[in-house]
Structure 1
């Protein structure tokens, strides 16, 4: 509590993320209208009392669609980061601890994947597999694990030479026990920081792919797709892009604030408490 009191940015991030998670979970109860309900006579209607964010090109309520879009963004962010972190941590532990040919092979694969912009690889994968939520999750997970593998391997290379690891070997601890009992707990803090900041990156990636028509297919709402739909009405109906853009920005900012706060809290080199 003392840490959060002295770090208002982190507190703001936690509060915003908590609100958005509640909105995502309770979307069917919170959304004032069905997200796909059309009323063409009210198309491009500006914000009003009953429609605080206005209506889109098909007369759909933007607030309701944005609420469901937040659900997609948070779901994609958490699932992709969870899958990527698990795969990356396991591979990084194995490569860093055992070394040799396996380590060289894994690091060359990581180097190849890091040589290309991640969003371009994701676009290529989704373009081959086809748009859809499952393919989007698969594409972002396939490119997301490399950063966690590299981070974990670097931590393991430092930790495995310490005295307590040598002591564990001396008393007969097996490789699995050393990996998951002694090494894994010590690589978790930086992985948590990386994962928190990574959710923000995944949210932007999902919005970018949806903006390009490679994410959640319409008429299902997504924040990136809503930005794409409002692109042709920037002048006559700017609310179509302003509100989804603000939600994306607020989500990304909140996760970045939380990641920075966790880094200060969990990194011993920065801890002042």
Structure 2
């Protein structure tokens, strides 16, 4: 079962009272839309078993989640990249001690339209496509037609990881200004699925039959290649907290990292960390 979250910021507040105005959540979670599918499902099941705890979940992007942790408006910052040293320093200046909780594995999957005959791309080809040096599918083994590059917005952790792993490999480089920008993981999937000339990248849990996954350096994304580290665009997914988790936050993270919680990770198409 794979979830598609297509909104820029999908907010879910479960278990709150509806009379006399909405009650404030005990735990506020915001950040990566990549993390959102299994975070949302885990929250639903955790709260069903613990109705005295309320958790709000928003998918505003990794950067927004981390900013919320820094300014104290978010208890858990979901992230699809490692927190930056500059963000750690900003947090410390605000009295926040950043604590890293690894919760899942992921593969950034290169996706194209199912009608496209291309099956594998190299790091160099991907960099040249995203910087605008390669502009036609015929240059990488496809049919002669213009390539429509699609990427993520700058607040996305997946964008930052792609920039580091692909676009900026070997020097300072930027994505071509001709690229279209998707505001969420689900939005990018929809854009690629609807355009036969497009190329994009997404977390493995979002990839379904509406698009075609392309091997990178001859290696396909899968649970096995993520776990053994052979897929070259594999990564950890994170939930950052202010200090080591305690109380209700610890209870939720313990649940997510338990066998039951890790089954939720797998159920939503991502890779359990254990």
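Every number in this text was worked out from the coordinates using simple rules, so none of it is lab data. Just so we're clear, the structure is a prediction, and the values are computed from it rather than from any experiment. Cβ atoms are built from the backbone, for glycine too; each structure is taken alone.
Annotations
- Parent structure of the calculated result 21.2, given that mean count of other Cβ atoms within 10 Å over residues 86-93 is the read-out and 1, 2 the choices: 1
- Source structure of the calculated read-out (Rg and Dmax of the Cα atoms in Å, for residues 94-181 alone, 15.7, 56) within 1, 2: 2.
- helix-only ellipticity at 222 nm (-39500 (n - 2.57) for each DSSP H run of 4 or more, over all residues; to 500) from the coordinates reads -8500; which among 1, 2: 2
- Value 3.5, calculated as distance in nm of label points 7 Å out along Cα→Cβ at positions 142 and 174, assigned to which of 1, 2: 1
- Computed over structures 1, 2, distance in nm of label points 7 Å out along Cα→Cβ at positions 166 and 214 reaches its largest value in 1.
- Which of 1, 2 yields 129 [volume of the Cα convex hull per residue in Å³, calculated]: 2
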